[in-house]
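Listed below are the structures to be examined.
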Structure 1
Amino acid sequence: MPDPAEPTGEFRAGFVSFVGRPNVGKSTLTNALVGEKVAITSSKPQTTRRAIRGIVHAPHGQLIIVDTPGMHRPRTLLGERLNSIVQDTLREVDVIGLCLPANEKIGPGDKYINEQLDSFPRAKKVAIVTKIDASSRPGVAEQLQAVSELRDWDAIIPISSFDRVQLDILMTELVKLLPLSQALYPADAVTDETTESRISELIREAVLEGVQDELPHSIAVTIDDMIESESKDLLEIYANLFVERDSQKGIIIGHQGQRLQDVGARARVEIEKLVGRQVFLSLRVKVAKEWQRDAKLLGRLGF
């Protein structure tokens with residue numbers, strides 16, 4: 001089959017989803033391929049809560065990456081809904097890429113997810129060994145051998161999103177597996193996420209930095225209002241940070257409001273990169289008791 005980087009009359013386009021345990025580098029890989037941040041990243045589990053599409057353009061192919069929550073055994077109604085997002089997405093995509101870090105041995109969680117892939121026979125299956133920059137060459141070779149024994153893959157590609165090692169090869173292999181098709185998105189599109197959604201995610205990313213234990217799961221962000229100045233050089237954003245308990249509210253705000261100020265400062269930097277202008281950001285912390293387990297509150301918070 002011809003290489004999509006070489007001139008041919010064929011154009012391929014389709015959908016790819018990366019799956020794997022939490023924190024194996026799915027969102028980082030999505031951003032690296034797209035070329036800008038369309039999915040927030042964090043070392044915390046359940047960072048991704050929606051199916052976020054990132055669009056990658058090549059000369060003879062267009063890759064729509066659907067970044068989904070990590071597969072996990074749910075403990076809350078939110079967890080069940082996140083798993084449903086993953087299941088619904090995987091039924092529709094053309095290629096599923098199972099991400100397995102080079103610096104961690106294959107464990108029960110990886111094997112469980114690999115077994116789940118049998119439920120989606122429509123999709124081609126690719127193994128992506130991530131974080132090869134964090135492992136030795138013998139370690140990478142050992143992991144590639146272990147991965148090859150999991151199933152008969154359509155391709156196995158070792159990569160480093162951080163150092164951009166072999167991302168071009170990954171792109172080539174993924175495009176080869178897509179159906180012949182016209183481009184599905186305009187040439188300048190990088191995501192179909194709204195600006196408001198991307199801003200709320202950047203705020204949540206800033207909140208996640210440094211929080212501990214169960215608190216990351218308890219944080220949700222909504223945007224009340226966005227007001228553009230007449231000269232369009234300032235964007236005012238009024239947002240809410242929801243937690244589940246009063247004690248969590250105190251953690252987010254911090255001593256004399258210092259932690260909340262730090263969150264606002266971090267978020268504002270990323271938001272200004274996104275919108276290309278100065279931002280005034282107002283954050284209010286509110287309590288929605290046990291919202292992860294409450295169907296009405298989940299709906300109100302956008303889940």
Structure 2
Amino acid sequence: MKKVLITGAAGFIGSRICELLDGSNTSVIAIDNFDPYYDVSLKRYRWNKLQPLDHVQCQELDITDVPALEALFEAHSFDAVVNMAAMAGVRFSIENPTKYFRVNAQGFVGLLETMRKYGVTQVVQASTSSLYAGLPMPFLETLDVRTPISPYAASKLGAEALGYTYTHLHGFDVTVLRYFTVYGPAGRPDMAPFRFVEWCIREEEIQLFGDGKQSRDFTFVDDIARGTILALKKRLSGFEIINLGGGGERTTILEMIEMIGEFAGKEPNIKFLPVAQGDMLHTSASIGKARRLLDWEPLTSLTSGLKDSLEWHKNIK
């Protein structure tokens with residue numbers, strides 16, 4: 001049985017990866033530090049759902065605490081690591097750049113060094129479509145992304161570079177997955193789909209930055225989790241960067257709000273605000289590489305995914 005460390009396991013995507021992994025083939029040590037960047041009770045909700053799973057052991061731990069990491073690696077013989085631990089969000093990173101680099105870059109290098117010390121050489125690293133800002137669509141993995149427009153994107157670019165370095169110097173197998181606008185039940189409350197659904201259900205004013213013509217390649221959380229698990233299982237040799245996105249099916253923010261209103265049976269009340277600094281206008285993923293190397297493609301339509309999200313907000317939240 002393969003033993004895997006999953007960091008950021010109380011997070012939106014990390015928790016779903018833990019849930020969807022095949023427990024007959026994989027044993028998981030799940031860690032999280034419960035950073036209060038957003039509502040910790042939501043992280044506890046996801047964390048509590050992991051407790052009954054026989055293949056998952058949960059432990060509170062911060063990846064920036066290297067001595068604690070080393071003790072964890074000493075206690076467990078890991079075969080691989082899925083690093084989902086990160087500070088996320090473009091706008092908050094502009095106000096707190098130091099913290100983003102401490103977690104996303106310095107935290108990752110501490111994790112890589114611990115892996116090297118204990119002979120663990122496979123890591124799947126979560127990255128972001130935010131790196132593609134201003135580049136031609138659909139976004140290909142070969143594009144030059146050395147022009148990040150937010151500290152969040154810059155910190156994620158730094159982590160990608162570190163992954164390449166450890167492949168080159170130490171023979172690591174590093175698969176970097178660039179996620180495109182992930183949404184779904186128990187999502188991140190700082191992201192537009194979560195906030196818009198909440199505001200619409202409550203019949204509160206929807207605060208929309210920009211004119212709503214911005215478009216996104218929305219990707220359902222289960223599709224993202226499944227792609228990450230495939231990357232873990234396939235263990236691609238060397239260093240690879242792979243997009244996981246909707247495959248070019250872009251939807252404007254206004255169209256998404258209209259869909260939420262229709263499914264909720266509510267009339268959205270939108271307040272238009274100035275464009276937020278650091279936000280991208282459009283995203284569109286080329287997923288040919290994911291199809292070729294991982295045999296992956298998204299299976300959940302935006303219609304289906306938003307309906308599932310609405311049900312969660314109505315019945316759970």
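No value in this document is a laboratory result; all are computed from the given coordinates. Small disclaimer: the values here were computed from a predicted structure and weren't measured. Cβ atoms are built from the backbone, for glycine too; each structure is taken alone.
Using FRET efficiency 1/(1 + (r/R0)^6) of positions 143 and 255 (r between Cβ atoms, R0 = 30 Å, to 0.05) as the calculated read-out, with 0.10 as its value, let me know the right label among 1, 2.
The read-out comes from structure 1.
For which of 1, 2 does mean count of other Cβ atoms within 10 Å over residues 87-94, calculated from the coordinates, equal 20.1?
2
From 1, 2, which structure was distance in nm of label points 7 Å out along Cα→Cβ at positions 231 and 287 = 4.3 calculated on?
Source structure for this number: 1.
Could you figure out which one of 1, 2 the value 2.9 for distance in nm of label points 7 Å out along Cα→Cβ at positions 95 and 135 was computed from?
This figure was derived from 2.
Once Kirkwood radius over Cα pairs in Å is calculated for all of 1, 2, which comes out largest?
1
Given that distance in nm of label points 7 Å out along Cα→Cβ at positions 55 and 247, derived from a single structure, equals 4.7, which label among 1, 2 identifies that structure?
Label of the originating structure: 1.
When distance in nm of label points 7 Å out along Cα→Cβ at positions 103 and 223 is calculated for each of the structures 1, 2, which structure yields the highest value?
1
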